[in-house]
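The structures come next, written out as structure tokens.
Nothing in this text is a laboratory measurement; each read-out follows from the coordinates by a stated rule. Owing to the predicted nature of the structure, the values given are computational and were not obtained by experimental measurement. Cβ atoms are built from the backbone, for glycine too; each structure is taken alone.
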Structure 1
Amino acid sequence: MSATMPQRFGQARSRRSPLSCLLGLITSLGLGVAWSSAQASDVAQSRTAAPAEDLARLSLEELGTIKVTTVSRKSESLSSAAAAIHVITEDDLRRSGVTALPEALRMVPGLQVARSNSRQWGISARGFNEAFSNKLLVLMDGRSIYTPLFSGVFWEETDTDLEDIERIEVIRGPGATLWGANAVNGIINIITKNAKETQGTLVSGGGGVEERGFGTARYGGRLGPKAFYRIYGKYSNRDEFTRTDGRGAGDSSWFGQSGFRVDWEPSGADSFTLQGDSYYGDIGGTNLRQSFEPPTLFLDTRRSQVKGGNVLGRWTHDFSSDSDFALQVYYDRTDREFGIARDIRDTIDLDAQHRFGIGDRQEFIWGGGYRYSVDDIKETSDFRMRDPNDRLQLFSVFAQDEIALVPDRVRLTLGTKVEHHEFTGFEVQPSGRLAWTPGERYTLWGAVSRAVRTPSRADRDLSVFADPSPYLPPLPFPIVSLATGNEDLDSEELLAYEIGSRIQVHPRLSLDCAAFYNDYERLRSIASLPANLRTTPGPPPTTYLFLPLTVRNDLFGETYGAEISVNWQPLDAWRLRANYSFLRMQLHSRGPATSFTEDTEGNSPQHQFALWSHVDFGRAVEWGLGVRYVDDLEAKLLQIPAYTELEARLAWKPNRHCEVAVVGNNLLHAHHQEFNPVVIFGRNVEVDRAVYAKVTLRF
């Protein structure tokens, strides 16, 4: 595919020129709008963010004051954060009508969200999308849900009561200095509400086409003057999707989850949180299987069970307004079947951090962590591990210093994280960030960061059958291809350059722009070993081509792009939000890699655009529309054309205790294809149109 890139986009440029062009574009755009805005009106006074339940009525200026914590591991306003960060608020979640977390992530610019089937998703930031996207760290209240088996996220079991989510902070770009290896291209941090904010009873439920039935029940109460709790339970049942040949995909599923949270503030300086979840689900789907008699790759429909639970405790102590200490520990157990194997994993994680001021111009954060994970992998004839039982330990320390070079105007943030991983030893991941805030309506920021992705268990130890036929000419005999891991695999390395700006052009118009240039080394590649003809014993004997594959670090290259988000509120009751993202990938191989390698360029769309409109007709009726355009995926195993889809939601609130909503997803097509998993899971599944109703009661 790389050979056709210059023909499609013109002559190839030097590795530095794309960065220069993007930096120039973003800087001129940001500075020009900022200074023209400053001449047109005086700088508005900062407003204090309203409570979470009032977010629906906040102006765009007030939304900029929402506090975020993922960028610096401390509270800071969204408008001044020195990173490409987008926040999905609880009001965004409610107005979208989504029933699953991955659907909500479609609102984020620069994020690739593609649905493989009824329950499974491919989600990544700034490229490299796949069924197990391995460069995106996902956190739930500080608990990592990034599995070391595949270096990805099992989105089908990542869930919580959506009504309990306070916000979702999404960073595009590296965050490894504070969050460690595998926070390479982005971080998704799902933050739930304090139990004090969820008092009383909430019951919601509904169903329709595709979403056959779903419901949630939650109750919040008081344990004492300063101690609050909540408990919840939820259930969902999804219908199967459609294969490209018109048959059912056999991927229907049901999922149940329950949990609790307790928050206690015995004094003004101390706070304690204890929370936990348990879940159980049954997921259908097709899996790629290999048969040797005769040699062939076929689809096998079967059901898989997933179950698990977690418990997390956190203590925070405030020494003063500019000094605090936090200690967190959690235990997580997962038991996953994924068609051709089963992974049982127990994880214990301990994390501590201390923040304090140094004089009037510096703020220092440091801390460390330890993670212990043990797995028990149940193998099959299609899925083998070199060692089905392994214990992984991860040690880490980090430090970050924020320096006010010019008070309230220019901030320089320097930091690094040092980790010791079982597979690759010590990893150092530094970064530097500079933010300039000439006024309360404008922030310009830039960053240079190094991040690594450490090899997963599958990268090193897995043996699994693959399907290379799309990359080969027609052959007169069957092909059997076995992909094996590599114990000598190194960490993938990223050196990232970013620049961005946030501008409050007008009290009713805001603009958020970011551009990036990523330089990758030692990316994972798939290399073919010498092939040979083999014959199975008869009768009748069958001759087949055996093509062994292995994993290497032969791939390198660069990606660059830009992301723009515009918020406009033409009327008090009408809000518009538009996102556009551009991505260009140029990958190359230093070794005898197969076409699998450079085909990674075509796994993510180059252009994405989305527009959402939300209108309130008084306080009783809400009307929302969303249009999404996703560019085509050119990878040989995908070959998915570009598509445009429409979402709609109509809600009626007869009183403050009741809300009735009707939601439609993918309304422009009865079904369309979004993604094709490359390994393990069956391909050629289309996403069906969904229409459902939902009733929510609060009392």
Structure 2
Amino acid sequence: MRDPRYDILFEGVAIGPLKAKNRFYQVPHCNGGGYRDPSAAAEMRGIKAQGGWGVVFTEQCEMHHTSEITPFIELRLWEDKDIPQLRRMSEKMKEHGALAGIQLAYSGVNGPNLYTKEVPLAVSPMPIRTFTNDPIQARGLSKSEIGDLRRWFVNAAKRSRDAGFDLICLYGAHGFGIFQHFLSRATNQRSDEYGGSLENRSRFAREVISDIRDAVGDTMALTLRVSLDETIGDLGFSNAEVRDFVEMNRDLPDLWDLAHGAWEDCSGPSRFKDEAAQVELVKGIHELTDKPIVGVGRFTSPDVMVKMVKSGTLDFIGCARPSIADPFLPKKIEEGRIEDIRECIGCNICITGDMTMSISRCTQNPTFMEEWRKGWHPEIMNAKGDSANVLVVGSGPAGLEAAWALCRRGYDVAMAEARSEIGGRVARERLLPGLSAWGRVKDYREYQLQQRANVEIYLESELDAESILEFGFENIAIATGSTWRRDGVARQHVVPMPIAEGASVYTPDDLMEGRVPGGRVLVYDDDHYYMGGVLAELLVGHGVEVTLITPSAYVSDWTNNTLEQATIHQRLAELGVEIVLNRGVTQVAAGHVVSDCVYTGQEQHVACDAVVMVASRVGNDTVYNGLMARQAEWADAGVKTVKIFGDAEAAGPIAWATYAGHRYARELDGPDIGDALPFRREITGLAAD
């Protein structure tokens, strides 16, 4: 049963004319599906309601066609035709007693309108501000167009009501949303009654909220999402001015939704942001308003949540990423199952789905966005098939997730690990600078497996094909991970680069095993995710002089998708790492490397005592290949299937590995679907000729 310490989290709280059943508030978050995958997004939100969240919101919903953020795929509410897909979502949200919320956004200076080809409209004329630096400028709104915009918000509010939503969030945070653009002097340079003083810059928000109240009455509650601090100095909307704004408009919305600065500030990864990182910016604001407040901070600990409420800092515990990692977080707290919570590790893989315009993933929860597409429920597994047992070879993230999912289906599972500790790459990477939270991938699954009678774990058990065939298991799951290449093969080099005899070359595996070079070390990063930057930081911590060379225009280029690239560059620069961009390495000699410009090919020598090669990885598939070579012996050995998956099959981020392990477990003993799609999708209907 629930620990009484957490009772306060399950109190009902009023939001205007409505009442939330508890304080668990899934704030708006994107998912990479948007208008393209409405049923997938709807089912995902519905699962959260089933998991006990008192308030569940959509992602950003574009409320008018004159402001859209293509290529990014969000929801749309441009006309009545958009209502049915949104109604499907609101109905799913409300099936289990949650309040259903929709976030209405007019992107203004953030909306390039690449799809609609409309001229962008902003508070003041200026270049469009987007992730992709589109070479487009927005025109400043005339006063009559501000009147139009007010009307468009009213139309969107009415459509939201017709779509079945209970709450409307007006978006003005993270640097996105017209409300922040009016409030901030960085984007509001008007000289009329909408510009200048804070009272004038607040006028648009007051007018829109008044308009919507007149239109929908007390049938809906209105929330306003405001940035806590733009973190751009006096020119921007500072935390001090936010407090003045709240005090000046203390009863304006039914709830204040407070989120830090830019999206990178608000949703920074665990490598750079601790739990409740925004608390100092929120403290004291409750003294300025009688309305409830929701705030965020990657809350994963119920004790921290309680502290936020009891201290008077927050009324609602706002979660995006933690609600993705475990949609059933509230229920597990309510049922006294704290140890069963899949804690968010703050890796921001979920955000990459939005940034890459693809279906989102979660490292901890491989069922995220597959609830409708594949029918995967995060807490309920499909029934066991005809076979009885599985041998999982390897206990990295893929093997751990496979074992955890398989034992819940009812299979007897044996897991063999060659090392003295389970966890594979996660057990080693968690020891790198800033990555300790990633160890939750191992810790959660290790604890769960220890509770199961149908799982046996064997450490220091390196197996080969011959020994596996002697064991008599029906299904063999090969999840033996991968090894970093020493020869430089990745993107710049598709064949091994020349490496002189006597050259000192290390791989990430070497450093994670404690073999750290000294002197002047060159990190060659042709991987472009986090590893190169993390190892540079590790080396500096060992007193090493570090130069990082990458063929990309950015350090850790792909981390632009995880909202940490700029922070990584800043961290390395502050540590004294020499950063060399747009240059590769053509050969490694003893005492130097030959580096080339990726544009001109011009070469130069860079002196170093050792090279850390962060290139690509090769799957550890020896055991798998040995079993496949002896396929004729399977029947006599009782083997029905042999499957390789995760990094052993094709290396990728940890989320790819947990997904691969979960998929293997779900599909074992399943029907042969032939060439059919392994997931559902929705296709746009053709308009009449």
Structure 3
Amino acid sequence: MFRSTHSHHPVTRLAASAAMLLLLTTAAIAQTKKVEPAPAVDLNEVIISAPKLSKSLLEAPLSATVTTGKTIQDAGMTTVKDAALYAPNTFFTEFSARKLSNPRFRGIGGSPNNPGVTTCMDGVPQFNGNSSSITLLDVEQIDFIRGPQSTLFGRNTAGGLINITSRRPRMNGWEGELQSTIGNYNLQDYRARVSGALIDDVLGFSFMGGYNQRDGYTKNTVNGQPIDDRGAWFGKTQFLWTPDKRLEVRLIIAGEKARDGDYGLNDLAALRNSPRRSARDFTGFTRRDVLMPTLQLTWHGDSFDFTSTTGLVWWQTQDVTDLDYSTFTAGGGGTTFLQRTNKERQTTWTQEFRFSNPKNVPVTICDSAFFTWQAGAFFFEQTYQQNTLQNRDAIPFFGIPANITTTSAELRDLGMGLYAQSTLTLWNKLDITAGLRWDYEHKHGNLNTTRTPVVPFLLPLIDAASSTSRSFSQVTPQAAISYRFTPGLMAYFGFAGGYKAGGFNTASIGGRTNYNEERSWNYELGFKGRALKDKLGFQFALFYSDWKNLQLNTPSATSPAQYDIVNAGNAASKGIELSLNYQATSSWTLFGSAGLQTARFLNGATDNNPFLGPFGTQVGIGGKKIPYTPDYTAAVGTQYAWELGGGYSLYARGDVQFFGGFNYDSLNGAAQDAYTLANFRIGVRNQSWYLEGFANNAFNTKYVPIAIPFPNLAASGYIGESGAPVTFGVRSGIKF
């Protein structure tokens, strides 16, 4: 096995580091208390919005992490991955090019085209990873819910849900804010926000937008220039119309235009020796444009509430890259040996109609029993297009001419879902929840793959075209029972089904054109509550997931850059999760989380082995670990503010993340050992402005968070990207 030799941190060091941080902070606070005793405080109630009928996080029978807008602001978070800091058993695989973001909860993930964890933005699901992670703007909160959410949110939430809610516009008066961030690697980030009432209490408006850029972290050793630079414009506009107390109409329009550099990829062994270095005779680029208008309508009736959510998600991407990620030239002529151009485009229309009991007004059965309910229908239409062009140089030594491989795919997906869920509450202590969903989809694909001339070199013979259609349907149940022993302690047990529809791969190759459904069952036992006079909030969960026909993203036999979805077989995941939030005083907060998990393929599971020949060979992977599933994840942090007088305060924040070792592929042929990342910031603020300094990955940990098999072209058999280095800078803002 090819394994990392950098940043090896055993569990004992994890515990020692966390304990040291907590002890040092506690000591500092204790000294402060001697001077001026802190007033009695308790935790602010956190409302989780993902169950659609919002309720307190500490009363919801599920394992979840809520990152509030205040936390996003305090920690300087700009991406969904940043906001997942305190979500245990959560891992994101992201390339330096921002177009690809693949979350994995408890070992369950997927491909960009068929994710297992769906990101939902203001009620609109993102069915592709290319649009699921855009710059965070005007965000009220982000919910990370682990475990299947298929009953309420549909077929692509087999592993969980990321639910993003935007901040509402002001309905009285006006406010504004200007922000700027400057740092190393020529980091520049400028943002502006304005929000106010166009008509008091009737029509509100908000806009937030900006621009950011940075130089690449990976250096091209041929010309000394950065490879993976970034730059983007982004914005979000909202209108909120409330003509009376019963009706609310909200229009949200978000968009982003990203112009990024090439992938920072290099041979894995070379990256271990020289992080963030690559030799290229050609530097490409990646581009992404995203536009997402959303219309929400809510009507509050006497007997029921009605919500309509209409969403349109449009995006397109283009990337051009030196596919051999080196300066290799087959004929010595100085041209790029392999070059790939990839263009993708997708348009998704979604419509949801939902009915529920009036907000905060359950249906009363008797003095000791009442229930809440919701039911709805969901419809969508999606079209996806991909065109790739791969140029390969001639190989004179073998008498093989240059050739061109092209693929084109046009996919259309029509679907609908019907769902219902209800919770019965008895004696204000016992909750019994049950839900059911029916999904139906019809998919059609036109696929074409050609190679000219048809001369293989470590690649299969291909010249195929197909037009195919398939339909899928599934009924997914969910149930939970919870009991409140005291107002500060609740226990729950739940089970839920997960479902991912089958579909088509974008390259037409015999035996790999289609893939089938994936199904899963998740069982969860948890405890939640408050302690220490409501200063401490805690969550604890045990889980077991069993899934059939797992959809595995695996290298294609047609191209070193193409991936196919295949049904590998059965797998299982089990583990524990713990989250803590301690509000010691009104000025001091401690927070932490930890997760342990084991996710493995079961006997009979198989995958293609690209190392055994040009066509690959099916091999057993039963007992192997599922890729990108760290043995453990943990995070601990603290924030404290000192009042300086005159309306000024000094504040400091520190976060430390711990990741256990994980494998890069189903063969478990290469892996990343455990590593630790630390982030710190300190600043001063008053009511109208703030100024702070920050350092991320403060100790410059060297690690490779993502790598892929690349036999015959990479010396080690794998290529990867180095993790971000230490970055530091200054952020400032003014409010008016």
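Tell me which of 1, 2, 3 gives 4.0 when you compute distance in nm of label points 7 Å out along Cα→Cβ at positions 590 and 646. Going through each structure in turn, the value belongs to 2.
Using the calculated result -0.54 for log10 I(q)/I(0) by the Debye sum over Cα atoms at q = 0.08 Å⁻¹, for residues 182-405 alone, pick out the matching structure from 1, 2, 3. Structure of origin is 3.
Starting from the value 18, 13, 8: which structure in 1, 2, 3 was semi-axes √(5λ) of the Cα gyration tensor in Å, for residues 294-341 alone calculated from? Checking each candidate, the match is 2.
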